[in-house]
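Next up, some structures in structure tokens.
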Structure 1
Amino acid sequence: MSTSAPTTPSASDRTVEAAVASASEMAIGSTKMTTVGERRVVVIRTASGFHALDNACPHQGYGLATGSLDGELLTCQWHNWKFRASDGTCVIGEENVASHQVRVDGDAVIVSVTEPTTEEKLTALWPSLQRGIERDYRGQIARDTARLLDAGASPEDILTVGLRHGLPRSEWGMGHDMAVATDLLHLADGFDDIEKTLPLAHALSGFSESTRDRVPHDVPARVDAPVDQAAFIDAIEAEDVDGAVNTIRALLASDDLGAVLATARSWFIDAVSRHHYNYGHGAIYTQKAFTLIERVPQVAELVVTELAMTLVYGTREDTLPYMRKANRAIDGVDLYVLAAAPGPATTGWNDADNSLVDLLLDADHAPIDELVNAALNGAGVLGLINTVSLAAAHRLLRFDLTIERDRHEEFGWLDITHVMTYANAARWAWTYAPGPRAARLVLLTAFLAFDSGRRHDGSAGTTPSCLRLWPVTSSLR
């Protein structure tokens, strides 16, 4: 049995040639649809000579032979896309159409169609996808994503194009587009083959929409920096973007990327536990960023650089008046004792009657001390995380839906969902780096669960019946 690698068919093996028209019968300005091998081709005669393009418009497959020819431009009548007859370049519209070689032998017009190799397809598709993202052409993004998947490209490599374009153009570091892209990449695992286009195209469109017409932002110049967690934290606290970025770059300079990413993760968990960043987005983006890097390690430095900038520029809401009382309570907690408290797996603790959840939802002030006491008496930090998650679910079910339709009210149900994602980020932090810093982050999520939506509860009966049937249980472990 041969063990040699498969060879790529030669161009001649991939080429089909056919005489398709009489030169004397095609006037300048005329077109003709024909078939060469398995390809439908439109033959075009202009003042510059004979040309051949795929007959199917790359937009929605409409026949170009039914289009109008004006000089050297062929127009698809369906959506007015215009292509250069000589090479298929799209001058109005989105992606190009394939062109084919034409020669005239006597009176015979002969078209040669060479099927591209997989490598040739990919070589053409990558820049096409880049152009679609740059111009925020959603259709082109979707079509090129499908074509790339069909040619064997991985979802991770496809998403990388969006990450490398979008992240450097986000105004203040990364945003929702990165977080959503992380989730959609994992969602794509549940789709088969070309159907992965749906989640991936949504992810790429998130970058294209939010960064259209933007130029890359300034990034700190590379300078030597210490591999020092304290220096990294100090730089973020001082809003020193150069120091924060170069310290994390220095850490990632090691050849052992897996080991340094674990260290970087603990540094960022430390950083986001010190403040209530941007309604919880600091911690949420940290979780999403490191989850993304696990799948797309080739963008590790880009992602952590943008994440560091996000924290430097982020709003520290714990410094605002509305949170001062809760923040003083959090600062008074012995985080080492809290982190060491045994949790439900050891103590069997269970908020069976939802009393802790109800306290978090209905207290007059953020019940930080009461939550800490519960943790020290069997709930542990994990029990607090579960409580916050359940409180968020209850708050969402309580939400007065009439507020959602009130154009004068800026708060909506989406704001409450951030409590869920914030708590999930705290659970992730506790899983990977259990200790005082992650414990402090949990207390910050508890404040948001208390505060978010508490002035927007509806009266009994406002929750749709379909939602009232949802089981909300405290049996999480």
Structure 2
Amino acid sequence: MNELPHGWNETPLESVVDILDSKRIPLNSDEREQRISGKADHLLFPYYGATGQVGVIDDYLFDGDYILLGEDGVPFFDPLRHKAYRAHGKFWVNNHAHVLQAINGLSDYRFIEKYLNSFDYKGYVSGSTRLKLTQASMRSMPVRLAPYNEQKRIADKLDALLARVDACRDHLDSIPTILKRFRQSVLADATSGKLTEEWRVNQVARMQPQADSGNIVRDSAQTRYAVTPTPDSATLHPGYEATNAFPLVPFGNLVTSIRGGSNEVPSNQVSDFPILRSSSVRQGVVDFSDVKYLTSYQSTNVDNYIENGDVLFTRLNGSVDYVGNCVAVANITSSKYQYPDRIFRAKLKDIILPAYCMYAFSASDVRREIEKRAKSTAGHKRISIQDVKEIEMRLPSILEQTEIVRRVESLFAYAGRLEARYTAARAQVEKLTPATLAKAFRGELVPQDPNDEPATVLLERIRAQRFDQAEDKPKRSRKVTA
């Protein structure tokens, strides 16, 4: 940091707070459960740990305003995350947080808490896997101490500014959920016919001069692929009626083949024969950089190579959210990629577009069906090829599928632009807190008052007062045994 502002002083943390670690009492979860069992909520008190409240307990050790600074298990080197927090009222603390109390008239506990969250802990914490701030190191940490009244002004200003930052962050954090709902709404409208309803009316109007409704030529795909039309269906969408419902078709009727991939064991040894991993496929996305490798000897089966137009499905995962994820393969310039037996590959008939298939399998109703069919085995959720083939999806004509895909991609691109703006804004908001704290502890956040008692004088005065108070206390007599 820059030089100290006028009236400030740099002093060890132990000189500006009381350290009350000796009063901490750790309790394990079983002890806490026994103590709180059957007791009403109003009889319980917060139980705090390294980074916040971790439970409740039926008694308290502290009562007042305190600063709790994590001792271990704390993100000391992450400037965006808290290491210290305030605790108010009656509470209990375990031995994973240091307990600090501001000294009345010398330090403002809000000022100290904010300072500890802006402090650079490099050189003060130890440990390779679990960082630890010992009490000895904590005591020696330098504090840039402002005059007492200036501390209060800084703390007031920080509370107001950071509350606005938190409100902005909370507002921004609602955006991903809104965008997720928007995308699901688009997919629901796409597969129900609502998204292209106006387009369909215009298409029918354009076709009417050419043929009356009794002579409309039906799509021959209805017969070839066992898509059963309803009476009065139209060329644009086999089986479609005025209710906007496309016909439901089992996915198995829409494929020429569906199979699992290579069961060869891959390695990380780079070769000319990359093979996807199950994690390579997520809903609507395939990551061709997430691969392992096979040897040429392991790569002789041509059916294990993927091509443009293939549709891939994840077969199993520890989370059902990643089971049955579907992606249409497009724009690959090489046929060198293989897929493993943890992924199913479907070849589609010409009645369905790969991109439409991908969007249909992303829609909420199909996802619910996949999750319902997924079975648990050896810690994984999984589906079978038969499960995938039996899933029904709504099928418009190829012409309408093309329009649906165009509109979905356009709306998703719009959502993607909003998401990019959200990501950029979120990154800027994350920088506000450390930047504001840094400004505060450079003495640049609030005006300085030349009438404030300098921190150096204040420290000496408080030390003298405390020394006098200690001298005035009656000394306890010690028992002497023979």
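We did not get these values from a lab; they are worked out from the coordinates using the rules stated. Fair warning: this is a prediction, and the values are worked out from it, not measured in the lab. Cβ atoms are built from the backbone, for glycine too; each structure is taken alone.
The table below gives the values:
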{"item": "Source structure (of 1, 2) for Rg and Dmax of the Cα atoms in Å, for residues 85-356 alone, computed value 24.2, 93", "result": "1"}
{"item": "Highest-scoring label, criterion being distance in nm of label points 7 Å out along Cα→Cβ at positions 125 and 397, among 1, 2", "result": "2"}
{"item": "Entry that produces 18.4 once mean count of other Cβ atoms within 10 Å over residues 13-20 is calculated, selected from 1, 2", "result": "2"}
{"item": "Label whose coordinates, when distance in nm of label points 7 Å out along Cα→Cβ at positions 341 and 405 is calculated, return 3.2 (choices 1, 2)", "result": "2"}
{"item": "Top of 1, 2 by relative contact order in percent (Cα under 8 Å, 6 or more apart), largest first", "result": "2"}
{"item": "With Rg and Dmax of the Cα atoms in Å, for residues 293-444 alone derived as 21.4, 70, matching label from 1, 2", "result": "2"}
{"item": "For helix-only ellipticity at 222 nm (-39500 (n - 2.57) for each DSSP H run of 4 or more, over all residues; to 500) computed as -15000, the structure of 1, 2 it came from", "result": "1"}
{"item": "Highest-scoring label, criterion being mean count of other Cβ atoms within 10 Å over residues 37-44, among 1, 2", "result": "1"}
{"item": "Among 1, 2, which structure scores highest (criterion: distance in nm of label points 7 Å out along Cα→Cβ at positions 117 and 285)", "result": "1"}
{"item": "With Cα Rg over 2.2 N^0.38 Å derived as 1.28, matching label from 1, 2", "result": "1"}
